[in-house]
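Taken together, the values in this text are just the output of simple stated rules run on the coordinates, not laboratory data. What you see is a predicted model, and the numbers here were worked out from it, not measured in a lab. Cβ atoms are built from the backbone, for glycine too; each structure is taken alone.
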Structure I
Amino acid sequence: ISVDAFNYAPNLRIFHYFLTHFHADHYMGICKSWANGLLYCSEITDRLVRLRYPTMDHTILRPLPMNKKIELILPDGSFNVTLIDANHCPGAVLFLFEYTRKEGSTLRMLHCGDFRVCKEMIENKLLANTKIDKCYLDTTFLNPLYCFPKQKHAISVTCEFFENLCNQETYSRQLNFQKKITDFFTQRSAPAPKSKYLVLIGTYTIGKERIAFEIARTLNSKVYADGPKRKVLDCLEDAEILALVTDDPHETFVHLVSMSQFKNLDVYFKNYASKYEKAVVVRPTGWSFSADPVTHSVDTPTRKGLAKMSKAQILNNILYQQKLDQQFTLEKLESQFFKRNSPTLIFLQIPYSEHSSFKELAFFSILLDIGQTLPTVNLHSLDSIREMNEWIKEWEAFRARNGRTE
């Protein structure tokens, strides 16, 4: 079998190909002529593949249900696969493979693709209290510097900010005062009345929609998606989400924009400048999070602070810290807002990630019974691989000392 590996010559020994989710770095190699074997994925990902490659031979696609053990046949036997929600982009899954050896024992392998660890995942009966012999782990943020807040907290703070922004005058009063001073010295005449803000939320082809639709719900607003994005959202077949989507950009002040458009958002905004004074741009990504450069406390790890500590000390401090969410607050988001990045665009960096933080990866690896962990990201250098493997050994040592129920 093969997982997220399509950019290779056909292999006569591989009969079953698995796609964890529809992000380009994972489906790379699939094209309209790809026909190396049967391709298994979630039902949402299946619809996305069909949308992206309409002339592909769709008979090779095998969409599978969630949380149901499926038996697949090999030339010398069979194995089972179960799809588990990866808490990443829509349609993303973990693959749990189970193979019964001739002597009767079961080999279990978990491929995480890209995922964001959550309580429901760790407590999932398919993973909890089950020996996982090999785990292919999403190690995007396997670095103690990346201890960003919980996803729900990042969404909550962001929604509170936009609720204040759009329903109260707290922020607009300060910006109006700044504008009046500028107008006085430049002797500008009063412009025609406009709406205050156009809200632009960055997304991928698929991904980041969760925070966008939570903002829309908070503001009791619809969300504009252009033609290609609308087709992608239709693949979700989620009535609640589709009820919030509009094809008319003038019907709502909340727009989805591609992350790739961020360098040209001034051009995008010009199309709406007659209606709005400014655009508030939301960039949701774990890479935007940075620790306090002054404080070297365990709650705000920095390179200089971490260099003074052993890996065991760092792990203990991060696992038991309680104030991580306090590093991203409404006040800090407000401070970004008042920086006034440009005359018309206000950028907000939100530590919202659909990958697991270092702390979440550690908990996942410690609380589950994993025999061998194999990194799948940041394999670009021997130093990086060595550093990740040392952290994995540290997790295993912690589990050996404290048990999995600590």
Structure II
Amino acid sequence: MPFYLFKTDTKAEREKLINFLKSIRVNDVVVIHTLRQKDLLFYPEEWESDGPENIYSLLNSYGATVVNELKTKGSVPYILTYRVQRPDYQVKEVIGDLTSEIELVNYFELPRREGNTQSTIIGPAASWENFEWNSNELEVPNDNESISIYGVNQNGSEVKLFDAFTQQNQDLRSINAKEYPNLKLKWSASDSLKRTASQLDFWRVHYTGLPDIAFHPALLFTKNKDTLNQGFPLKVEILAQNISTKDMDSLLVKFTVIDSRNKPVSSYTRMMPVKAMASLIVSQTVKTNSLRGACKLFIELNPNDDQPESVKFNNVAIVDFYVRRDVRRPLLDVTFDGKRISDYDLVSNRSKIQINLVDENETLLLDDTSLFEIKLEYPNREIKKIYFDQSNVTFTKASENTSTSQMKL
């Protein structure tokens, strides 16, 4: 069915709509509806100012009356159906307000000898069982009808598997569900004499379905913090539920952290099998030592179709979090025999040197000797590197109880 869009902002644009409506052929069924998006109007309060022949007068001549309410209601939803120069056809209208959704149903006959209707996509299935259908013939034996069944593969391509059969039951066990996880039905009917179609009572496909795992954050979702200091781990828990009547095998879960530069880092975890209607808690701890700024954690159930599943749209959860960068530098405190010295102070050649590195960040710990380098410069300008494995060097790393790293030599 063709459709056309017309603006009605100006008189010239409204004249285009009027001329189009007057050019429609006799017996054609016409559906008119208004369209409003956000603050865009179609200015019905101005239509009557166009003169004796305007949109209102034209639609009134076709039998419309409710349309006149647009003069006072303004740009609200409105639908009209009529048939050109067919007074026997019932004119129907419906109007709404600024917040309502409206619909209109009308019926008309088409003088055709044959027609068909198609089903929506059926499946996916783990295995196919059988098909059954029934119809009501208005004139026997003038009515002819048949069913065709199409297989839909993983790419969405349709292949006719059963062509134009009339029996009311059809065995589907020969269909490979891995090759054709979905089916589509087509019902064809014809009546060359009286042109009255049969009435399809029902059609049913019996099959074994697939499991469906989905996140259920309404039952359980926890996040320790929205904003974290760098080094403080993000901890997330979310409930996943098998909302089908079929059991799932061991569940693969993919975790992907996207940093502020859109760089992804992924990891995988294999979890326990999930029985029908059973639940499990998916948890993850994200280290933030190398993160900063706005980040995201993507959690995906059953990634890359690890096992067959009915739908995938409910398999991804996105957790936003922000990492506050550690910008404050640690404080370095050096003492000789327990005393702090200044430049050119004299010290013993057998002094005990203690170096304390204090940082306010209690989670981004300075606990690795690779983060430090110690050198001594002698009076003759010779620089000697001190190694941590020397017998006279002691390193005490920072811990969760203290944010101080200590070196003695």
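Between structures I, II, the calculation of distance in nm of label points 7 Å out along Cα→Cβ at positions 99 and 355 yields its largest number for II. Comparing relative contact order in percent (Cα under 8 Å, 6 or more apart) across structures I, II, the highest figure comes from I.
When helix-only ellipticity at 222 nm (-39500 (n - 2.57) for each DSSP H run of 4 or more, over all residues; to 500) is calculated, the result is -1500; to which of the structures I, II does this value belong? Matching structure: II.
In terms of Kirkwood radius over Cα pairs in Å, the structure with the greatest value among I, II is II.
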